[in-house]
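Some structures are shown below for you to check.
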Structure I
């Protein structure tokens, strides 16, 4: 599908593509093998503006909205899922939580450095007993003498060891509340990088808070209203995941088509076999649907519409779809697809997490079914 982007959006896409091809793609295998994104690359990404693509210019962002952010993430993921995940954890959820719920003072305090990439953000919601059941938080924040005292532990936090700023959710007397916590605050400690199946260059850590004193003004929004802020943040995050799915799927279709046109068996290229042709057709059809729903939802988000159901649909369909595309892509490549010599093996591993983080496929089905039942099946 050829989405009709504006001239400005096309320029953004071309800029990100050029940057990705020259700076990220050559390092993708190294990032996966070494389980680390070089600091120099992160610095270049910040200087390019990719850490703040969606946000208004008044906060140091690019002003491209969610559609622009999805365009950028799609291009980055075509080269490196780890890098896209790092940008997403920083921008789409870590920084976006502050943008959506923070006071003007809080935004001006943190967002310019976050949008420029001078500082890295992370989103800290998940706990040992609060994964899919994200309301069941044990981390606490108590208000004492004009400041908040934070105690608890978060797990599976993307960007944990490289983040300077965390958007953290804790339980107060009034309910769940969001806070901005700087890593430099006394009492904040970060666990070792997790060893993962995929997106290995995207660091994931546990974060421990021991009697961390927070300034009163570092609350995100209102006391007791943090759960709503977290859920609204995840709506946008799910669109970002959808963009990663679309980018990865497109790249795998491209690689598979090229490989099928070159690989010969029985004196002809395997692209001549109907079995291969059908797999390519199915991959293309899935991508068409993924891309269509992603940009429709992103456009609605930029218009200020409630897209919680659409976001869940995008996350569910796209994450399941990219897994199907990855499986077919590896099958087309045969034994070479299973080898680290070609990037398909890395794309296959990276795709698996997309059905889990930002809410599992099962949680997305729960969200969608509740919306359907509430509306009695009427789609508006």
Structure II
């Protein structure tokens, strides 16, 4: 999806006073179409390979966010926010500035906007290369505007030409946005803060579907929007394959299980061909690219890491699209080591990681009758098929 890499900052420290009685829950934690509002708000970004990570600014003492599945996504970092939106965004920017170098793009998105269309996010990201002052989603006004007097009667009709209703996400360079918020604390949104510095961010036309939850009546149309998107997502199949050559070592990793062997596998990570193929199958089923796109071997972060971490991140990306595995079928291709003694341990580990019953995880092995590189015992290969479906 993404046209450029970026970080997300999400202010989520508010209490939503206009929501009325909600059993004490802030509006971002209200249930909506099978998840919470904030989980839906985060989903489009966590499904986008261009998103480098998300900083979520929470109210002091927040005890709810940590219980959500999205809090276990390694790309999500909670920080303590403030009383006002501006304070929370500033806290998120400060946390981000402490962990990154350079001046990356930062997208700020409301935790109470759960229905951001993927096409709108793509449009905003596509506008950034030609928008040095940043950009924001907005909708042109279509209704006639009236200005009232103190008595409630019409004083004037306001021309609507050139007027837009601002939405989020709004995108700016980290340094410029931090400077703007530091100098203009009264700004009502990020765009107005940078405008006060003299910048002219670009308006990118968005969709009215990107609604903000401000009152109880907003939950029903949001549920209809999200429900419609979910019902359109039928079960989907993905296929994955991987191969690694043998090299020095005394063991291999297969399906997350360490298996003694006379040689190891040459790889940037631990070379687990079964898990790499499975990740590719899951990502492919969800339309999320491939393992090399998300965990490139040029990135030192993945040097020598356990491939079960790749699997967990792939599952987090699926959750961002409201998808989960239904069943998987993995095949190891090679002459040795023998898989049979370790098959059940691998199935049990994968079933636990995938959240599936044991009979929904199949692991098998085959040879190529001594043909090809696996037949010559030069390495191992694997194939995987995964069926995923909407979370209900």
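Here, each number is a calculation from the coordinates, and none is a lab measurement. Model, not experiment: these values are computed from the prediction. Cβ atoms are built from the backbone, for glycine too; each structure is taken alone.
Quick look at the values:
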{"item": "Test item: distance in nm of label points 7 Å out along Cα→Cβ at positions 102 and 342 calculated as 3.8, pick one of I, II", "result": "II"}
{"item": "Identity of the structure behind 28.6 (criterion: mean count of other Cβ atoms within 10 Å over residues 70-77, calculated), options I, II", "result": "I"}
{"item": "At a computed 46, 22, 18 (semi-axes √(5λ) of the Cα gyration tensor in Å), which of I, II", "result": "II"}
{"item": "For helix-only ellipticity at 222 nm (-39500 (n - 2.57) for each DSSP H run of 4 or more, over all residues; to 500) computed as -8000, the structure of I, II it came from", "result": "II"}
